[in-house]
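These are the structures, in structure tokens.
Read-outs: derived from the displayed coordinates by stated rules, not from any lab. Computed from a prediction, not measured in an experiment: that's the story for all the values here. Cβ atoms are built from the backbone, for glycine too; each structure is taken alone.
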Structure I
Amino acid sequence: MQHEIVGKNPATKETLGDRAARDPAVARVFARFGIDYCCRGWQRLDEVCQKLGIAAEDVEQAIQQEIARHPSEKKIGWDQLSLRDLVHHVLSIYHEPLRPEMERLQGLAEKVSRVHRSKEPEMLPALEEAVHDLREDLLYHMQKEEIVLFPLIVEQRGPLLTGPMAVMHHEHETTGTLLSRIRELTGQFQPPEAACNSWRALYSGLEALEFSIMQHINFEEHILFPRGLQYSQGTEL
């Protein structure tokens, strides 16, 4: 399996979103370096690394190391799947597990805030509110996708997709802002040394949630939505 090196071949022109959507190893490494590949997935790695003050070569080296640790992992050929299959992927991998997980995390946030508020009287109530806001945002967003957008995609109604997709893109950015707020409040998901098991479980769960949502948004923005729009451009899939 060949993997491109930025600056040495055409991969230099590939966007973060395209690379992360196609290769799970790339997505994991981007997350490790704090590189936003979903809401800002239209950027290139060299551009983002310059802004973040990190070396693109270090990121690429980490990607190669991640690939070496998972030699049987293959790039994903999303172009081989139908629109119906792509929508099913979003529903089964992201939407269905997300609803109970958000309920679990909101319950944990409420419990930790109630029990330990005296230790963090400002941060914990703010975190509880941020988790609540994220849950409400995601539930409403997914409902609109499932009722309006996804049926249009499956029915290959390309000319009708532009407006709903623009709304979803805006809401994806809102979700990204909420995730950034949670990351900031939790100090990059680092619990205090004296944190109880529930507190640690909350932070661990929120970190895993952030990664899953970034993959979720990236898949829609860089795989599902562009494929759906191809029909409005008269392109056969």
Structure II
Amino acid sequence: MVAALEADVEFEALFADTSLADRSDIRAIVSRANARGVRAFGLEPAVFAKVSDALTPQPISATVRFVTPALSELPTGGLTMVLHDLRDPGNVGTIIRSADAAGVDAVVLTGQSVDPFNPKTLRATAGSIFHLPVVVGDLEPTLAHYAAAGSHTWATVVRGGTELLDCELSGPSVVVIGNEAEGLDDESVGRCQSTMSIAMAGANESLNAGVAASLVAFMAYWQRGGRVAGLIPRSLGGS
């Protein structure tokens, strides 16, 4: 809630559980919302529980209006993460949260990916949904748009691609993350200019999509001069 208020998004209404309305943190949020002209309503605990989709809801909730930019309005100078056919809200939320932390320009969801604005995904972003553009589109025009703008497009594959440590991500780049169970299909891989893989020492066949995307995002961050870039040898992609 605090992240939404700080991001100055448009609120439709705010709701608080009346049984906990005297808590100092709840009062502070309601006061801040009132100062912005947001309508705030107290709901009895049983009513509040019914309007929430969570089994153990937070004592305050709100409805907000998301205005998503068009693909043509997204920045193209840094790293964009494209999530293709990702179905798990937790994974998508984790990737958005990591993308925010690593300074990714935007996240684009394509194919049959989960709705990035559903309640489970929103909770998993921990507020990062308000910090960077998150849009829904189609894979082919998304890749074509970025390639025309000068971005290098990468498909993530379990094996056979350029090892992540050797990938050049300091320039305009797009990285496509595939479905949690099946990865990217051959046609989607073929739409990208290059492929990348993450080397693994253990016996497991693949990484969780959220973990893989987070590693890629922070590798790009380090290559672009992130705070710990000096800890990564130049031969491993450091600046």
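Annotations for the structure displayed:
- With distance in nm of label points 7 Å out along Cα→Cβ at positions 48 and 224 derived as 2.0, matching label from I, II: I
- Computing semi-axes √(5λ) of the Cα gyration tensor in Å, for residues 88-167 alone across structures I, II gives 35, 13, 6 for structure I.
- Computing helix-only ellipticity at 222 nm (-39500 (n - 2.57) for each DSSP H run of 4 or more, over all residues; to 500) across structures I, II gives -19500 for structure I.
- When distance in nm of label points 7 Å out along Cα→Cβ at positions 64 and 128 is calculated for each of I, II, the greatest value falls to I.
- Test item: semi-axes √(5λ) of the Cα gyration tensor in Å calculated as 37, 18, 18, pick one of I, II: II
- Which of I, II yields 0.65 [FRET efficiency 1/(1 + (r/R0)^6) of positions 120 and 136 (r between Cβ atoms, R0 = 25 Å, to 0.05), calculated]: I
- Label whose coordinates, when relative contact order in percent (Cα under 8 Å, 6 or more apart) is calculated, return 19 (choices I, II): II
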